[in-house]
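Have a look at these structures, which come just after this line.
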Structure P
Amino acid sequence: MKYTKNEIKFINHVKKTCKIYGIKCSLRKSGYVKMDGNVRCSGWFDEENKELVVAINRPDWIEILAHEYSHLTQWVEQIKVWKQAEKSLGIVWEWLDGKNHRNIKKHISVARDLELDNEKRSVNVIKTFQLKVDLENYIRKANAYVMFYNWMLKTRRWSKPNNSPYKNINVKKAMSTKFNMKYTELSPRLEKIFKQEDI
């Protein structure tokens, strides 16, 4: 795999930042990486185990690296929504596993707001390092992912790997190319699309 000059610059920046904060940077030459319980995903940042992991043998790897690196910056800066998410994310996953929690709407809102902040950071990273990413398409995917949290509140399930909100063409098409949507709820139009597409 050949990297562009800007990609190399960005990779080196990520590795350097990880080193400063004692984070293990693992860029794996695979199409996906496995989380606990054999859950496949494209990457993660885990502050507890001090690691940033990204599967780089896939066409969108640079976007994923920008996304996970942005989570690292949230943690480094200890922003308010990151601190709130330390509790809320665990509760959201327990709820998805069937355990009931009061105020689940609040916890899902925290998870959603964390991702919205992160996606805005990711776009800034892509622009700063002049990475070859179609930004309009990226922001549509980001909006689909953020809006998915509102849909998840209704379905109580995570999306299927082969039909995630950011891969589904009709869901993506319904999204804005800017970060200017009403993120606190799903409009009836979007709800209908999420339902039709069985996200």
Structure Q
Amino acid sequence: MNCQPFFKFPMKPIRASWSIFKTLDPEKYTLEPKYDGFRAIVQVGKEVTLWTRDKVQMVIPNNLVSQLAELDMPEGTLLDGEIWNMSKRGSWRHNPKEVCALTLWDTIRFAKRDLSNEPIEVRRKHLEDLLQGKNTPDIKSTEILPVDEMLTHKMDEEAHLFRENSKARSGFIHGVVIKRRGSPRRDHVTRCIEHCDWVKLVFNINAT
């Protein structure tokens, strides 16, 4: 099955350092935790499929197959998110029995309706409505938090402790994405490009 023609290459956040908290107006942005995984686009056609941001189809882990079906999404729907697990980065690609989580943050399309130009709050409302009341323990939406440097430092410390204590190779929060309120999608027809509506801060997970 091929990607539908309306499936563009999804936008990427620009990389930033901790100094971003000194330059952004926190009232104009929100913050979301970022897990250490792989970008995943959910596409609903005659069946549900999962794609990388470069339009390469992925194997859906067994534990997510029934949960994606539980969402009962109309044909044409596109969701944006990240797939991850705790044991090893990408091990599920070789063993679909690996239990994975799918963390979603955006709705690109809902049925035949293109939401790309809608504000991010509208797109998130579609996502929350889609997940509400569904039995999908491994499929969740990202938490939306205030843009706060102290809160982010606390998340950084907790991520280091989790990685050290659990010996996890993946699956932990390894950064945050700061998103401008009211922002539309900035997807591109030929390649994934960075856009400053989304700003990514990656923690130094190798620091001691």
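Some points to look at:
- Label whose coordinates, when relative contact order in percent (Cα under 8 Å, 6 or more apart) is calculated, return 34 (choices P, Q): Q
- Read-out helix-only ellipticity at 222 nm (-39500 (n - 2.57) for each DSSP H run of 4 or more, over all residues; to 500), computed value -18500, structure in P, Q: P
- Structure responsible for 1.5, with distance in nm of label points 7 Å out along Cα→Cβ at positions 41 and 57 calculated and labels P, Q on offer: Q
- Across the set P, Q, FRET efficiency 1/(1 + (r/R0)^6) of positions 49 and 185 (r between Cβ atoms, R0 = 30 Å, to 0.05) reaches its highest value in structure Q.
- Source structure (of P, Q) for mean count of other Cβ atoms within 10 Å over residues 97-104, computed value 10.0: P
We did not get these values from a lab; they are worked out from the coordinates using the rules stated. What you see is a predicted model, and the numbers here were worked out from it, not measured in a lab. Cβ atoms are built from the backbone, for glycine too; each structure is taken alone.
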